[in-house]
Every structure is written in C-alpha cells, then in structure tokens.
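Below: a set of structures, written as structure tokens.
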Structure P
C-alpha cells in the first residue's frame, strides 16, 4: 500500500461485515480518506505490521470473534504512540472502555450512537480529540467517583489457592495487569525492566495453567 501524503490512511478492523461496509463507505465518501478494511484480529495485525509507518488512524472493534481488539490496540500503541486509535464497538462496558483507553485508545464510541456522526468523530480523533459516547463517559465518572478504579477487573477474582502459587512480585504484576496496565506501564510502575515483566508474566501463565492474555482476562473476570 503506497503512502499517501494528502489522503490519510485509515486502518479499519471490524468483523461485522455489514458495519464494515457501511463505515468504510461513509469514510470513503468524504473523498480525502483512504480506508483499508480488515475483518479480524489476525488480519488487522498483519495489515498493521506490513504498513505500520503508513497509517494515520486505526479504527478498531473490541470483540473480533473470539479474540479481543484491545490486544491489537496495545500493539499499535507500543509500536507508534503517535497514532490515534478510535474504538467503535457495541460493548457498553465501562470496564472494557477503561481497558481500551489504558491500552492506547483515544476515543470510545458505541455503534448504536454513531449514525451520521462517524465522519465527524473520525475527524475529531485525527485532530487530537478524545470522543467518548456520553453514556459510557457518565458510567466511567460514576465508577471513579464511587469506587476509584473499581471498573477494572480485579486480581481478587483469581481463587486464593491459585494466588498462593505466585510470588509477591508476581502478585504485584498480576494486580497491575488486572487494572489494565500494559507491560511497559507495569515496568514503569514497579521500576523494573520490560523484559523482567515478561518473565513474570510467563511464570504467572505457567502457575495459573493459562497460555495467553485472553485466558488471563477471562480468569480475572
């Protein structure tokens, strides 16, 4: 895909074929955006890795079949912190919204509210804005006011017998991961190297008998 200086390249990762067709049509109709559509996490990740320097915006759904768009968001944010990422999803969950924002998303919009505002929302994000569907924003504010960061998953969801298998440092890493921190943020918070975080995560996987971040998030509830 050639880089277009005058027409920003938009990566759209969406497994709902009808919504992807509608959204790409709306964006292309503006005449000044190039839209590349992928229909799943693996396809989106491949498109990102092949042309990571060429994108000016990523639009990502959160639930991509059995996989999670937040993993792609985290990868994009780690590779290019300058790239705006917009979540457009049907997931009306403040916990998942917070997780996506922590992973690197700049905006969070529900599909049920997008209607004729898609192009405006995209332009807002590309201009540095952070649009969030009002109902989600209100839920986040309510949770923050009442419970601090209780909207995030909690390591307390892991059975006590399993937690006892972990070292103190592994518990600290797990608690931060449960709150939506990226590996880089965990490293900064604990003042350790990212490679050390990776080592702890691998040990956590082994001790909890899991094999991926997806399984870890399911365990954390």
Structure Q
C-alpha cells in the first residue's frame, strides 16, 4: 500500500527551523540597517540575503519596526551574556587592578572589533532623535553603561585610566572604535603607518591609560 503524498510546501517558507531562519534574518538585518539606515534598508533585500522570502520576516517579526527591535534585543542579549560570563569575572577577579583594567579593555574592545556593524549601527542612530534611539539607549546603551562605568570609575580613582567623566569615557571607546574601523583602510593614504588590529589597540590604549607615576 503506497503512502499518502506529502502536502506541498507553502511558497515563501523554506525548509529551516524557526530558530535558524530567525537568527539568519537578524544577522542580515544588522548588516543592512548598519550600512543603509532604517529608511534605506529593504525588507526584501534583507530576506534575500538571508536566503528567504520576505514573508519569513513578517512570520517572525510582523513588521520592519518589529525586525529592527528584535535585532536590538539580540544585540542586548549578546552584551548581557558577555558581561555575565566574561567581563564581570574579570572586573571582580583577584588580579591586581592594573591587570583587571587591561583584561577588561581587551575583551570590550575585541567585542567591538568582532562586530563592527553593531558599533556602526549605534553611531548611525545616535544623532537621530526618536523612538528608535530611545529604544536603543534603553535596551543596549544604558545596560552597557550600568555594567562598565563603575569599573571605569574605579580604575580612574586608582590612577590607571586618564581622569574624565566615566560615561564620556565609555561612550568615547564606542566612538573611537567606530571611526578607526571606518577609516582603517584609508589611514595609510592619510599618512598613517599600516597597522594590524593589535597595533591599533596598542595606540588606542596609549590614549586611555594614565601615564605611569
């Protein structure tokens, strides 16, 4: 006895688990929104670059705004995981404060280098007042400050970081890395020596760390 024919697959619904398709769409959205902005990013182009029909975006997120907010929530979840599992153990570790500062800076800067689209998205959205900026501040930037600013202040009071407003210091690292990553390919044309990321980090740290007493 032959088995009944399988029902045809609905158009626009590729064979992929919900988790896989959702994560691929979020990754594609981050690249598109960071490069083109909210208005310039096309839902159809995002879906195609992730390997899906645009219907999959509406299936998961309901709208363009829903996709953007889910992308920010994903970024915030990644930061919280890094904070809990990497940064907090370093900030609260038994090493001397000087070693803790260097290790925390290393991890924090490495995270920015690993995902330049996150930094570029933040820099793109910050000059634009409105609900998206407020959402980004509430979900990502405020938790980032709450998690790291007290440690930057501790390091300043210990004389290990140049004294400044610790919130400005924290935001300044974002801004510095965004500009460095954006300009990296043209720095030699501006008169800078060619540098790998380790050398770039070393130069950045010279501007952040206090001069030895």
Structure R
C-alpha cells in the first residue's frame, strides 16, 4: 500500500507530471520508497488520482535523473546507487564545491556570514536526525548560493539529493554530526578571515569524511541483508 504524501497545495502549483515526479523523488529521498521498490503505473495513478499518462511521463523523468529504472514491458523500480556511483558523486563535489565556495565568498557580506554562523548554532541544537540532515542540506546550499553559479549549484543539488537517502539510514545523531558541525563553523570562520585556501581545504576534508560515512552506512546495510 502506497503511503506517499499527496499535497493539494503543491499539486495546484505544478503540472501533474512535475507534481508526481516531485512526490516520488521526495519519497525515494526520504526512504519511503526503498531501493528496489516496484512502481506500478496503475497503482501510482490511483494513488495520485490521475491517469497513467502523467505517471508514465513522471517515471521517464525520474529515470533520466537516475532515481529509477524502467525496463521495457516491466515495472519500474527504485534504482540503488552503487558504491562506485557514490564515490563518483563525492568526487564531483570535491572538484566543484571549493571553486564555488571561492566565488561565493566574494559576495558574502558580514551580515550574511553571521547568518551562516546562526545556522551552525541551530544545527548544534538539533537532536532529531532527519531535522539535522535537512539543516545540513540548507547550510550547504546557503554557503554556496552567493556564487550565483547556477549550473554548478543545480548539478550539486541533484547529485547530493541522491546520496541523502543513505544518510537517513543512520537514525541517530552521531559523533560525525558533531564533527561536521565543527567543520561547518571552521569553514565560515575562515571565510570571515578571508582565508579561502583554509576554507576550501576544510571543505574538501569535510566532503571526504561525509563520503566515508555514507559508504560505511551502505556497507553495513549490504552486509546485513
């Protein structure tokens, strides 16, 4: 039985295809739809109260983005990321994010840097894992958004979202959360000092540690099957 949330508010603001794709993407990212979960066009159409045509188009869009596989004449299913793909996503982040951070730092006012530090304070106060993950996503988006590097930002957001579902498998706040929080603050403080070499070095190390954590979660999950 499908439990994907249906939002009348969002459905009124999006095309039917975009809304169905948005809802399914969110369900995969949150873990509501696990790796390998089958996606029946008939079942989805009934769940969303639409015809099969927009469902089929939404599934095509999700397949193009790498979220699902839809073999010909077979049911679509949620596509798992391989460890090699996860490593590639983080390698991409290490290549792109430091450059984007340098560009962003040039456009940060003292008030904006204070806002980033306030985000660090908020993350340190959170005990709920899912809320922390959302705050973490928002921090990274806020850190890089002043760059106005729209293509890079969209690419990073898309691929980071793919990995988020595995980070959610660790249901408790861990020492890595505390370490990540310290790294966030160190990055912002380095930007405040205009020490961008240090900021970028810390950011790269931060991404590497996040990669190692995700790979550890995936390995533990695979061995437990």
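A value of -15500 was derived for helix-only ellipticity at 222 nm (-39500 (n - 2.57) for each DSSP H run of 4 or more, over all residues; to 500); which structure in P, Q, R was it taken from? It must be structure P, since only it matches.
In terms of distance in nm of label points 7 Å out along Cα→Cβ at positions 77 and 109, the structure with the greatest value among P, Q, R is R. Please state which of the structures P, Q, R yields 8.0 when mean projected area of the Cα convex hull in nm², for residues 21-140 alone is computed from it. Corresponding structure: Q.
Each value in this text was obtained by applying a stated rule to the coordinates, not by laboratory testing. All values derive from a computational prediction rather than experimental measurement. Cβ atoms are built from the backbone, for glycine too; each structure is taken alone.
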